[in-house]
Structure I
Amino acid sequence: MLGEVAALGAAFSWAGSSYCYERFGRSATPVALTAFKNALGAGLFLLGCLLTKTIWPSSSRSSMLIASAGLLGFGLGDPLFFFSMKHLGVQLACTLQCTAPFIAALLARGILRESLSFLQFVGMGIAGVAVWLSIRNPTTVASPVSATTGASGGQHASAKRWWAVLWGLAAATCYAGSTVLLRAHVGQTSAVAVNLLQLLPPLIALGILMHIRRRRDPASPGWEFLRDSNQASGLSTAVVLGTVIGLFLQSESLRLTSAAVSSALGNTYPLWLSLAVSWKSASRRQLRYSALAVVGVILLTLGRSPIH
């Protein structure tokens, strides 16, 4: 039960961080935004390691696989997600992430031999469909790009939206793979150590990439978005919510429940984001879908997997 509660807590944190990234991160490139997120997150987790009694992975192999999970999720998944969000809008980009729990369930079945009980499988399906229906809105399909292009640029904008959809699905696959890797090797390692090991490798890789870009083109965008104090504080809030609190809770969840259940509950965050953004004007239909998602969450929580 605690694992499921932690996954839901992570979902609430990610909903808040997604809103902040959408509002304050529009002028940043996906790579720069990911590098900033990883740098601040790694710094805060390092501080946590220094201030608390930290249990590190029991073997170098586990450390390397946790780092690989970070490269997959944060080094590759995050830039793909930010690119998708920039061209589709936050709600549609988040909708695509509803596919992650199903991908995680397939990977966990094949790699970890984890399986879901019938009740959990039904709950995951109900929660995923409810989230998708709740934030499925024709107004969110038109991307921010299409709003600023004329008729002559419509075809180009449409092609860019399709690429953004593909990148969003690719991000979901990266997140699912990262979740399964963490579930396999998190063990009794402290959450602060797990997340520090996850964040450092993609931070180094993205830092090198940005340096190479700057050497080739000194005019290429970098950290300019941090010069605005409002943007800097808003994005810092997003990092604390999503990277620090959200990842800490996700690590605890993966220690206590299966990869598929943790992913399914964590990926209800688009629903909570949608309700938070439009709670004053929420329709009865939205409230019905929200209630349906809660039913799915209850089934996921009450169900018991035959293999853990």
Structure II
Amino acid sequence: MIIDQASYDSYKSMDHNLIVNILETSVSVYNVSAPTPRQIDRVRFKNPSVACFTPSNQLLGVRDTSGRILVYDLKKQEIIVKQKQVKAEEGSDLYFLDENTLFFSDWAGKVYIFSIFPPTLKTIYDFKDRHMNVSSLVKTQDNQWILFGYVGDGYNNSIKTEIYLLNLDNGTLKKELLQRFSQDIYTLSYSEDSNHNIYFTAEEEDKIYFFNILNKSIKIFTTLDMEEDLGSAIRLVLSPFSPHLAVVFDPEVRIYHLKTKEVFFTFKGKSLMNLQFLTNNRIWIGSESKIYILDLPV
């Protein structure tokens, strides 16, 4: 199945029933609970970048490339919050902690919570003492957070990335340094597998690494054949249904089995951008011009 719509990025609801699709001047919302995805809403918002749903799927949160926040009520089909001025820089993915509170970080090294009723932005931590820019936040299975931050040039030439465990307690953030890494991290899986591994790519583009949260170690998952001219990995996506890791390159998608590390599915296309696992054997692949809904081999 092919949907004639661009997909620069996509984000799925916690119950796997909805996907928000990122376009240039809007976001579209799809119901993917049935075999055929169906667009149920579309919200105009210039240059959207990241998005998320509340646990109930009633509210949709979106940030644009400049850092502005929009909150949209899907049931009432109305905008609840739309920032006119930028209060925070662009940064990490966006998460709802509950039905009223967004959690995110920005490239300047600040971590925020944003309350919707009334709209209030609060800085809960600033990593400026580490000369660090916060690039990514990953939610763990234990409702904690793993933060990956870029350490600025001149602070420590042998360290490019610091990895922290974050805990939120009544709006107060507690942090623990877990690991340091000598390379910039480029792409993350934004979730962990059943063994508490988060997958990522870094400066050495021919390798896919994983960071184990429990033993705080970094190891190589697989080495890519760079003669195939795949370019850098654009997205890494873990399946919530099965032990599989999808790697999205511009011209190709590869899905690996986590135990054997073998590729069991490939898809070749053009300007591929993102991927979502809809079920254990069905995927969504977004590109600059189309969305592909494909069945995986059983």
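What follows draws every value from the coordinates through simple rules; no lab data is involved. Remember, predicted model here, so these are calculated numbers, not experimental data. Cβ atoms are built from the backbone, for glycine too; each structure is taken alone.
I have 2.9 for distance in nm of label points 7 Å out along Cα→Cβ at positions 159 and 247, calculated from one of the structures I, II. Which structure is it? Answer by label: II. Which one of I, II has helix-only ellipticity at 222 nm (-39500 (n - 2.57) for each DSSP H run of 4 or more, over all residues; to 500), as calculated from the coordinates, equal to 0? Going label by label, the one that fits is II. When relative contact order in percent (Cα under 8 Å, 6 or more apart) is computed for each of I, II, the one that comes out at 44 is I. Supply the structure label, taken from I, II, corresponding to mean count of other Cβ atoms within 10 Å over residues 7-14 with the calculated value 23.8. Comparing all candidates, it corresponds to I. Taking 0.94 as the value of Rg/Rh (Cα atoms, Kirkwood Rh) derived from one of the structures shown (I, II), identify that structure. Source structure: II.
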